[in-house]
1. Which of the displayed structures (I, II) returns the greatest value of Cα Rg over 2.2 N^0.38 Å, for residues 156-259 alone on calculation?
2. Computing mean count of other Cβ atoms within 10 Å over residues 36-43 for each of I, II, which one ends up highest?
3. Match the computed value 71, 49, 40 of Cα extents along the principal axes in Å to one of the structures I, II, and report its label.
4. Of the structures I, II, report the one carrying the highest value of distance in nm of label points 7 Å out along Cα→Cβ at positions 172 and 236.
5. If distance in nm of label points 7 Å out along Cα→Cβ at positions 180 and 276 computes to 4.0, which of I, II did it come from?
6. With FRET efficiency 1/(1 + (r/R0)^6) of positions 76 and 204 (r between Cβ atoms, R0 = 41 Å, to 0.05) coming out at 0.15, pick the structure among I, II it was computed from.
7. To test your reading of the models, identify which of I, II gives 10.8 for mean count of other Cβ atoms within 10 Å over residues 84-91 when calculated.
8. For the read-out helix-only ellipticity at 222 nm (-39500 (n - 2.57) for each DSSP H run of 4 or more, over all residues; to 500), a value of -19500 was computed from one structure; give its label from I, II.
Structure I
Amino acid sequence: MRRIIAVAVSAGLAVAALTGCTSLPADCTPDGDASRAVSVTGDFGVKPVVTFDKGLTVSETQRTVVINGSGDAIESGQTIKMHYSLFNGTTGELIEASPYAPGQEVSYPVDTAATQFVGLSKALTCSQVGTRVVGVIPNPEGFGDQASAAGLGATDVLVFVIDVQGLVPKPLTEPSGTPVEPTEGFPTVEFVDGNPTVTFPDGPVPTEYGIATLIQGEGDVVPDGATVVVNYEGVNWNTGKVFDSSFDRGEPSTFGTGQVIAGFRDALVGQKIGSRVIVIIPSELGYGEAGNGDSIGGTDTIVFVVDILGLG
């Protein structure tokens, strides 16, 4: 996820050829002089050429459709996959852009009731998958008092050009797929009342990385850099003690594959949604020589049982 969009999530054709937002429901964000003043050329899904005169001003978010999509409608409460280019409408400068490459779409939760950064959601609703839309967003409907954290001025206007690539399916509540026979030498996992119990085999603690599939899912493959929704339990093989568990907390966790230790990341990337895996992580792919508090020593091997439930 790109830098400024990450801040937003955590906080919560030439002009003549633009196709306006016509015959839309009353709650759709209208276009206006500022959004119509943004010229966008190029094919959908390819990084566009965007031009406009700096110094754009708006009091409320405006949206103008550049390319009409024909896919599923976007509604508040859904998460979309998108490519985007983001500009400072006040200075005219490009702030950042997504890679515009297959499998590297950015996920964004659409929420028109959000108290922060609602402008992007207002620009997205009433669109369909396959749409390219321009959103011009004033700071009160953008980063607000978080503008400085995003490297913006307190009154800077944002200009988004967004290609809506698809919708992110809602996460599963549990793994879904085909059970796989246990792998010899791996710990066994038993679930009772929805919580795992990990039992270690006799013998020395392994010091090499290993992963085994317990349930083979049938969903999309997790790409590197994705945001994932998982349930997991971490156990220290050396001590036999659980050191972290979303199962115990009663709800899945959501994070990027780049936000976790290398061994956990490698257990997620390339797996299919719906899978349950067990991964053995030696120290060098885990917390290293420093360990992690009192629960993981610098040479300890750790094990995670992971249910991969969806993309965030």
Structure II
Amino acid sequence: MGVVILLLMMATAFMGYDLPWGQMSYWAATVITNLFSAVPVFGQSIVTLLWGGFTVDNPTLVRFYSLHYLLPFVILGVVFLHLIALHQHGSNNPLGIDKNGPQDSLPFHPYYTVKDLFGLCVFLLIYAACVFYIPSSFTAVENFTPANPMQTPPHIVPEWYFLPSFLPFYAMLRSVPDILFIPAKLAGVIAMFGSIFLLFLLPWLDTSRVRSARFRPIYKWVFWLLIIDVLVLGWVGGNPPEGNFIVIGRIATFYYFVHFFVVLPLLSKFERPLPLPPSISEAVMQEAERRAVAAGGS
């Protein structure tokens, strides 16, 4: 459910970004929709269907506007499905162990209801401040220029606020070279979409019985390597695809797939986790006692 929400949010943000119809908006729509032309046989038909014609034009804008309006309702529905799954299977915890009795759990209401409402209010305050006082500060200068199909911007790149969600995958798209009989464009599209959809396979790739990195000493370091790798990909995606950025992007892309398809399965099989506490409540009480002793000693 979380990955589905991520994909829907990325699609909604992208289609909303195209609506101002500036230079960057127009060429972002052109570049992203043209990715589907790399699909063998049916690629150009898919692109024509997305455009509503033979180029990005008014029918494309109308379609993107409609989807930008409708997708938030789809996201809301998936959020409710997410809550249903949460109530059926329970939430995770920092220890990553299953609850052992009622003392190991808290009711959703009022604890998490109040917590989530507080987080929502903080977000809405920041969001409202940006909308009412600095609405243009998140847009590239080039996007204030009206869309011109006859002039390509010197550097087409997603906005900086796409850094955690889209720029790493955009870097993969531009970094992958020709692979055997697969041209670079198709290989880049496969790498970009594959890097997102492999997140659906994560429960089958990481089969360790211990879910928390707190009790997995090797995985703890490997996790931070992945974080660094994604940040590097985001940095590469925000720069022109030339020089050392291409080499760094290829190395980071290679490690991204190695991490999920090689490192995680091997760690799940050979890593020896630390002993798990018998219950969540006992571990929490031991930690509280340890802190109380440390505070008393100091």
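1. Working: I: 1.39; II: 1.14.
Going through I, II one by one, Cα Rg over 2.2 N^0.38 Å, for residues 156-259 alone peaks for structure I.
2. Details: I: 17.6; II: 13.4.
Checked I, II; max of mean count of other Cβ atoms within 10 Å over residues 36-43 sits with I.
3. On the way: I: 73, 38, 31; II: 71, 49, 40.
Structure of origin is II.
4. I
5. On the way: I: 1.3; II: 4.0.
So the calculation was done on II.
6. Working: I: 0.15; II: 0.90.
Going label by label, the one that fits is I.
7. Numbers: I: 21.1; II: 10.8.
It must be structure II, since only it matches.
8. Among I, II, the structure yielding -19500 for helix-only ellipticity at 222 nm (-39500 (n - 2.57) for each DSSP H run of 4 or more, over all residues; to 500) is II.
FYI, it's all coordinate maths here, none of it is from the lab. Keep in mind it's a predicted model, so treat the numbers as computed, not measured. Cβ atoms are built from the backbone, for glycine too; each structure is taken alone.
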